[in-house]
Structure I
Amino acid sequence: MSPKKILSTLEHSIKTILIIAIACSAAGIIVGIISLTDIGAKFTSLVLALASGKLFLALILTMIVTIILGMGMNITPTYILAASLAAPALIRAGVQPMAAHMFIVYFAAMATMTPPVAMAAYTAASIAKSDPMKVGFTAVKLGIVAYIIPFVFVYRPEILLYGDIKHIIVSSIAILVGCYALASGVNRRLFRKTSGYECIGLLVAAFMLF
């Protein structure tokens, strides 16, 4: 690389870092407010109260909150905020700490392609000269597995390497085949275009494997 290219790369890197730094700084202010006002503890109690001790309902509420936060922010600040708000509630509900945080990370990432905002879909649509909403819903169909896997982390922590090697291997294989079946069933393609009955069979197989 020539000196000119090195300087150009440094300039581009600084501009990229500035965007992330500003977002993280704003997130830091909000996290500070959360800790000073104790809203985090109140939010944790609220999630647990609304869930009425039901883990699945607590996960759904956490997913909704994370996606809403992620519609207006990048992945990193979204994760920081959602983790400070919701992770304690999930951990208190009996979820492994790693699984709780991975659950939030995944939905922080998926928020960027989840309609109606779907910032990543708007960017892709401008490149492809297509309708942003159509791109967003197509992205959801193609990435449907990523909406299911966070729940698998919670109910099957073996795929995060918790437990003995036998259960880790069996669970990983089952989830891998289940992911393939789910993606094929939703997108109606498995080596070729599938019929309605084949799609139903794939979706049932995915449900049973999960």
Structure II
Amino acid sequence: MRQTERTQATRAALIASAEKIFARDGFEAARIEDIAMDAGRTRGAFYANFEGKAEIFIALKRITFQRLRSEVSALLANVEGKEARERLAALHLLEQLQDSKSLLLQLEFKLFAIRHPEMRAELAKGHLDAMMPDEMEELPEEFRFDESAPLEQPRRGLAIEALLEGFAVAALFSPEVMDRGVLAQIIPPLASILFGDRLRASRS
């Protein structure tokens, strides 16, 4: 195996193990030693590929965002009509609440950054860079933004995250009150605010 292939294999193994350890222990409690051991690698191998937990977390988020973009593209590929597309986008957003562990982990990462102001700007930039595709063509047509307004997509992405993270906390805190039926009534109209203008513009 060539060195490049070995490096890629090591990074992939470390990221997969990081996802497991983060889910098990949380962001702050997760240890680099445990990530490396789970991946069958050394601590030195970890630091040869990542500066620390924050960098590997952002690498994991980049993969997650890529997967979500592919899912949305596939979901909307053969659907015509603004109402149908808005409805599917809202339902997909609702489904993301099922992955409450990932949402809480993401929220924990953001709280960690806020508690460490010397790191906040760098971590926030890394998170936003992971959220944005390298090429706008990777985004579904509905969600591409005007290059003259470069903050539109990050703001929309952070708004979606805030919506999901907030409702995930509420649903876990008071599941008797904030059950799936209630969420199914609340999320779609809120999602329409976030998505509706872009969906209507692309299909008008």
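The numbers here are math on the coordinates, done by the rules we state, and not lab data. Please read these numbers as outputs of a predicted model, since none were measured by experiment. Cβ atoms are built from the backbone, for glycine too; each structure is taken alone.
A few comments on the model shown:
- Distance in nm of label points 7 Å out along Cα→Cβ at positions 12 and 172 derived as 3.6 - corresponding label from I, II: I
- When Cα Rg over 2.2 N^0.38 Å is calculated for each of I, II, the greatest value falls to I.
- Structure (I, II) behind the derived value 47, 35, 20 of Cα extents along the principal axes in Å, for residues 60-163 alone: II
- Here Rg/Rh (Cα atoms, Kirkwood Rh), for residues 108-179 alone was derived from just one of the structures I, II, and that gives 1.07; the source is II.
- Label whose coordinates, when mean count of other Cβ atoms within 10 Å over residues 76-83 is calculated, return 11.4 (choices I, II): II
- Structure (I, II) behind the derived value 0.10 of FRET efficiency 1/(1 + (r/R0)^6) of positions 4 and 68 (r between Cβ atoms, R0 = 30 Å, to 0.05): I
- Among candidates I, II, the computation of relative contact order in percent (Cα under 8 Å, 6 or more apart) that gave 24 used structure II.
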